[in-house]
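The structures come next, written out as structure tokens.
What follows draws every value from the coordinates through simple rules; no lab data is involved. Note that the structure is predicted; figures quoted are calculated from it, not measured. Cβ atoms are built from the backbone, for glycine too; each structure is taken alone.
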Structure I
Amino acid sequence: MAAPRHLRTLEDLSSAELLTLVQRAEELRALRGTPEHPRPLAGKTVAIVLEKASTRTRVSFEAGVVDLGGFPTTLIARDTQMGRGEPLEDTARMLSSYVHAVVFRTFGHERVEALCAASSIPIINGLSDLFHPCQLLADLQTIWAEWGRLEGVEVAWIGDGNNMAHSWILAAGMTGLKLRLACPEGYDPDPAVLARGRARGAEIMVVRDPAEAAASADVVTTDVWASMGQEEESAQRERAFAGYLVDGGLMRRAKDHAIFLHCLPAHRGEEVAAEVIDGPWSRVWREAENRLHAQKALLELLVR
């Protein structure tokens, strides 16, 4: 029996596969609701295991599995034996005998790695503290829909060097995106992740000034300042990120055709102004919809 393919990070795909997934996601978007939409998961079940709260990951995967003809089953970890201390490896072996793939949304990335190591079915990282590859698939699809290319597109990341920033770094290394990250001192991306992106020849800069990052950008993107599990740091982070609000003034430093992306949920008036997320720059709602289509393309690839 062949070893399963997992998606722990974007690096589990080749650059060619990543581009093909983005294009396939656009095809699936056009096919939704038509008789031509494929159903490769007919007779198959996908478990969606949530250790972190979720809206978009849960609903987009549930709907996507149904669109592909399969059956989704969602497990809230605290309501399972995982919540009572069952070893992750035991859960992995059990799920491998019940379902055909697992989407795992968790905290430490080492938990994703452990689940993959003990599973005989595909594991998809629905989010970890280090990476959010499914969101990047949707973001890349959104960029592709806008310009029909990824290579050479200039992206400005404004904010924390978090799991989203790390995923943008890997995406730049794999697609030829040009990436500038504006992060406050003490909130830079992991140097090891930066090295992985740059090792592929990517043009990646880390700066302190959001205006410098946004200058001539095609895409400006950000995330909340305090992610799940960082709520106790909210006041400290609010001080550190003062001046990192993406508002109309910052967007006007980008190219005239620039778009704004945000993985959601968003805090209007904190990391992004309402005039941006609700205005003509925003592609946030198409981006959110694209979680569904990009993940269906991924499931087509991984689940056999």
Structure II
Amino acid sequence: MSSSSTTVSIQDLEMSADDMDASKGAEIYQEHGCLVVRGLMKPYLETLNRDIAQAVIESLELLDQAKQVPEGWVTPNGTLFLPAPKSFDRDKQIMVLAVSYYSSSAFLQSALEPRALDLVEAILGPNIELFLNGQCLYKEAVGGHPKNLHQDSAYFEHKFEGPCGMLSYAVDTDLVNGALHVVPGSHRYGSLQHVDTFSHLGLNSDEWPWERAMPITGEAGDSIFFHVKTIHGSKENNSPSPRPVFINRYRAAEDYVVISGTTTENRAENEKRAEQAKKENQRGLMVRGFRAFHATQS
């Protein structure tokens, strides 16, 4: 199985937010499993970066209260830490920062951006809900964690199409500070077997080295839309400044998770209960269209 990135260029994947054509964007997304929209999130950057900086201060102040979990350590505000490299001045580094729709109004506003919703509607249909509460992945300076190539479906496999993710750069992002890498066309490979890695579930690095993926560098405010089965990941941040990204995820209103996991062990346990998974209690905030009532809803 070879990567299609050898025949796809970044120009094949990108368009500008200033003259974005949602229909054309949906065609690119459906063909390649990813789409780059330059400048889409620029209106939200100033406030969102302020909230990110505040969450970092708060999380570090709470680090001595962090509790160990299978994925690492979680502070009372919800920030997830991983083991830090030896070069750090502490033994834990931030991975998932506690910035969400519950803590940042700018984050929620970014999820409601009309141009983003126009695109998602062209991809998923008219009735769209938010999946999860927004996610801020944070690579600390000088060695911030890598995230091996993986599919998001390993973490949350859905009954139907699954979520469309929108990952946006909060700062200018290049090959030094951890640009996202994608494998165009890999959404057609189905759900692949994942293994346990330093940063949770990932693909076997012998079979999926970085050379099989295309790096997407960009400016703060650039957004990358990607399919739940598109292979993607990012290398370490070797710059002197942190590299945060923020992710909004959308799915069709009738879709739902059937298997979730963060390690091979807990995913295997959840696979046993996949047939019992139901839409009830998985409803998200509607951002387009209408959710019709069904008698099975609780």
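A few points about this structure:
- Looking across I, II, the calculation of helix-only ellipticity at 222 nm (-39500 (n - 2.57) for each DSSP H run of 4 or more, over all residues; to 500) that yields -12500 traces back to I.
- If relative contact order in percent (Cα under 8 Å, 6 or more apart) is computed and equals 25, the structure in I, II: II
- Structure with the greatest value (metric mean count of other Cβ atoms within 10 Å over residues 38-45, set I, II): II
- Structures I, II, by mean count of other Cβ atoms within 10 Å over residues 54-61: label with the highest value: I
- Structure with the greatest value (metric FRET efficiency 1/(1 + (r/R0)^6) of positions 158 and 222 (r between Cβ atoms, R0 = 25 Å, to 0.05), set I, II): I
- Computed 0.05 for FRET efficiency 1/(1 + (r/R0)^6) of positions 94 and 270 (r between Cβ atoms, R0 = 25 Å, to 0.05) - originating structure among I, II: I
- Here FRET efficiency 1/(1 + (r/R0)^6) of positions 86 and 214 (r between Cβ atoms, R0 = 41 Å, to 0.05) was derived from just one of the structures I, II, and that gives 0.30; the source is I.
- Given 53, 44, 36 for Cα extents along the principal axes in Å, calculated: source structure among I, II: I
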